[in-house]
Structure I
Amino acid sequence: MIRIALPVAAGLVLGGLVHILSIFALPQLAQNDAYARLSALGKTNEIVQVPDPTPFESLLPRLDPAFVFAACVFDLSRGPLALSVPTTPDLVSVAFYTRQGRVFYSLNDRAAARRSIDLQLMTAEQRALLPRDEDVTAADRLIIESPATLGIIFVRAFVREEGARANIRELLSKAKCGPLGAVR
């Protein structure tokens, strides 16, 4: 009995380790991930509209058809970015992901002081180079530090009624993502 139990136990442990390692390695090895799919839609550091999901096709998995989506694939190696997203009558949220798909910040339109969500995205090194202006407080500008130079900014806006979808898309088309100082 022990002759059989030891190899079976060793096989189960080895199989479990291989399974766990493959689960953790898969996101790093995937070639057609969200970053690659969204990069194919447009240029880096520019907002692009994400096509609405259908029952048969979706650019990204599990996109909710009750929302309109836009994305900005960013590269901070050339400098900080400014992001401006207009609010809608209903919910608008912005989420920030690293190249590997890890969320590092998110906020919604309740954080907007005006009729748009305006913020600056930069690495910790770029933020350290900012001049210390005593007249500008943290409430005057929202600065988000990115842990990586490459990533995705994902914007979603709720569509209460299907007839309002075109209006929400038009509002999201006014969103801007670009080099600091160029976005207004």
Structure II
Amino acid sequence: MKKYMLPAAKLSLVMLVLCCFIYFGLVALIGKLSNGGGDGVTLMVNNKVVGYERIGQKFTEDRYFWGRPSAVEYNAAGSAGSNKGPSNPDYLKIVQERIDSFLVHHPGVKKEQIPAEMVTASGSGLDPHISVAAARLQVARIAKARATEPGKINTLLEQHIEKNPIGPDLVHVLKLNIALDTLQ
């Protein structure tokens, strides 16, 4: 038994140093060398942090583009989906409330025209992007709320479409809303 105890203790010590110190040190170093220095890429306006590149925010005012709903209210510490299936009555009630709210703020839009992403939360609850179609559907509301021409909002929207080589093009909601505020 003594024959096995010393090698097991040595191996445990080596693995402790490797897994607890070297691995985490390496991950921290890679993080420090990445964009944002491991703290995430921040978006700034007038030298003030207004958000993060990869974390969505909630916008409810008619003068801004709305992002995808979040099951965790965009709390990055609790990133998760709702885990409620499409047959869950609570889930169906929440989705119907989102549909009703969307229709109230977008007269002339039919229920069938609403992209699913505007009424359903994502798996992470943190999506900063929406589809181009979801953004275009909101242009009339925003133009009316800002008392400006829809053409100006459309031009700004077109400038903020992020080309995606492997999927549909997307729009970063916070970046677009920051640009909207500079439009006035």
| note | Computing helix-only ellipticity at 222 nm (-39500 (n - 2.57) for each DSSP H run of 4 or more, over all residues; to 500) for each of I, II, the value -8000 comes from structure I
| Comparison of I, II by relative contact order in percent (Cα under 8 Å, 6 or more apart) - largest value held by | I
| query | When FRET efficiency 1/(1 + (r/R0)^6) of positions 93 and 157 (r between Cβ atoms, R0 = 35 Å, to 0.05) is calculated for each of the structures I, II, which structure yields the highest value? | reply | I
| said: Computing distance in nm of label points 7 Å out along Cα→Cβ at positions 109 and 165 for each of I, II, which one ends up highest? | reply: II
| Structure responsible for 19.5, with Kirkwood radius over Cα pairs in Å calculated and labels I, II on offer | II
| request: Assuming 0.35 is FRET efficiency 1/(1 + (r/R0)^6) of positions 101 and 141 (r between Cβ atoms, R0 = 25 Å, to 0.05) as calculated from a single structure, say which of I, II it is. | output: I
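Values quoted throughout were computed directly from the atomic coordinates according to the rules given, and no laboratory measurement underlies them. No experiment lies behind these values; they were computed from the predicted model shown. Cβ atoms are built from the backbone, for glycine too; each structure is taken alone.
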